[in-house]
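Enquirer: As structure tokens, here come the structures.
Nothing in this text is a laboratory measurement; each read-out follows from the coordinates by a stated rule. Computed from a prediction, not measured in an experiment: that's the story for all the values here. Cβ atoms are built from the backbone, for glycine too; each structure is taken alone.
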Structure P
Amino acid sequence: MAEDGRDGLITGEDGCARCFWQGNLPDYQAYHDQEWGRPVANDWRLFEKIVLEGFQSGLSWLTILRKRENFRAAFSGFDIEAVARFTEADVERLLENPGIVRHRRKIESAINNAQRACDLIETEGTLASFVWRFEPDPSERPARADWDSLRTLTETDQSRAMAKELRRRGWSFVGPTTLYAFMQSVGLVNDHIEGCVIREQVEAERAAFVRPV
């Protein structure tokens with residue numbers, strides 16, 4: 001395994017260069033290769049990612065990734081309507097679950113956000129149609145997706161706008177940095193670094209993706 005600190009890439013055992021952050025750890029590499037940056041239009045998956053990005057605040061994404069199946073079991077597979085019906089008894093149940101992050105405010109936020117997502121879907125049709133309105137125009141992206149351009153990019157005008165609108169609608173734990181990480185993960189942007197073996201695959205998926213309306 002070789003890392004070039006100047007370009008943010010790691011060469012793995014298969015001889016392919018990838019974004020350095022996955023560290024060539026098998027589960028993290030699978031997430032990097034198979035999920036991160038690939039466009040998502042499914043409301044449950046989008047809701048899951050928003051909730052998990054909120055739980056990730058102050059922690060590493062790898063910690064959340066390795067607890068994801070526990071989160072799915074605890075939160076009814078991130079069925080939005082089911083989570084919206086959670087009660088204080090469910091909050092207490094979740095606080096006793098060692099398989100997830102036991103943080104009361106984040107648990108309560110997930111339930112609140114499910115309720116607010118139900119409201120949003122009622123007015124907007126789908127969560128996906130709302131989220132994809134915030135996809136940036138290509139002209140607003142860095143001219144080159146290299147390490148120097150992307151390493152300090154933690155929020156954007158679009159993530160700030162999405163955060164502002166969701167907060168207006170009563171959502172919580174949806175700051176612009178959290179939402180930019182969400183945008184990266186569900187394919188609103190492709191932040192695989194130039195030279196990463198997955199970047200062109202994601203570009204092709206994004207080009208073929210039918211944006212929800």
Structure Q
Amino acid sequence: MPPATRLLTASLVAAVSCLAAAETAEPLVDFAKLHPRAILDIRYATKNNFTHEAVYPTARCLLRESAARALAAAASDFEAMGLRLVVFDCYRPLSVQKKFWALLPDDRYVANPAKGSKHNRGAAVDVTLADAQGRELPMPTAYDDSSPRSHRDWKGSSPVERKDMELLEAVMVRHGFTGLPTEWWHFDANDWKRYPVMDAPLR
């Protein structure tokens with residue numbers, strides 16, 4: 001390869017690397033500060049989850065800034081309908097992902113930590129809906145039900161449960177999220193590939 005071509009190639013690689021670094025530099029922000037009226041029910045900061053122990057030291061919803069702003073916009077849409085967004089989980093450190101995989105090594109419900117979860121990137125949320133008084137709406141299953149009943153295409157839910165699930169999905173999709181087929185509560189930010197897997201502790 002001629003020296004000039006090598007120099008041009010090196011310059012292009014450096015430019016791409018700088019662009020990638022800029023894209024992944026978006027910080028994690030506290031969703032509650034953007035939308036304080038949403039209900040935070042961060043289950044992994046309690047024993048009310050499938051591990052039966054508190055694996056987070058604090059009940060916070062941290063997300064990449066663009067995802068947090070999109071979620072806040074979705075929450076505002078729900079408020080206009082007389083509903084409130086309930087948040088179960090947001091950013092999750094990779095070390096916690098490894099604990100989950102050790103307990104439930106089934107990639108329908110827990111992402112393999114070798115690849116990392118969208119939660120580990122700060123680009124996924126677990127959510128549901130509540131009425132204006134904070135009472136959760138009927139959904140096909142409870143949160144973290146790792147069974148076919150939690151799949152979006154499960155046919156056994158009641159008409160009311162399906163209507164609530166479809167409303168949740170429709171508004172989240174409108175604001176730039178995609179639902180996970182096997183968990184009605186899980187939504188990925190459409191730009192999740194921009195962000196690296198992280199293991200920074202929740203504080």
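Enquirer: Looking at structures P, Q, which one was mean count of other Cβ atoms within 10 Å over residues 110-117 calculated from, given that it came out as 21.8?
Expert: P
Enquirer: While we're on this one: If helix-only ellipticity at 222 nm (-39500 (n - 2.57) for each DSSP H run of 4 or more, over all residues; to 500) is computed to be -14500, which of P, Q is the source?
Expert: Working through the options, I get structure P.
Enquirer: Still on this structure: Starting from the value 17.5, 51: which structure in P, Q was Rg and Dmax of the Cα atoms in Å calculated from?
Expert: P
Enquirer: Let me ask another. By the measure relative contact order in percent (Cα under 8 Å, 6 or more apart), tell me the structure among P, Q with the highest figure.
Expert: P
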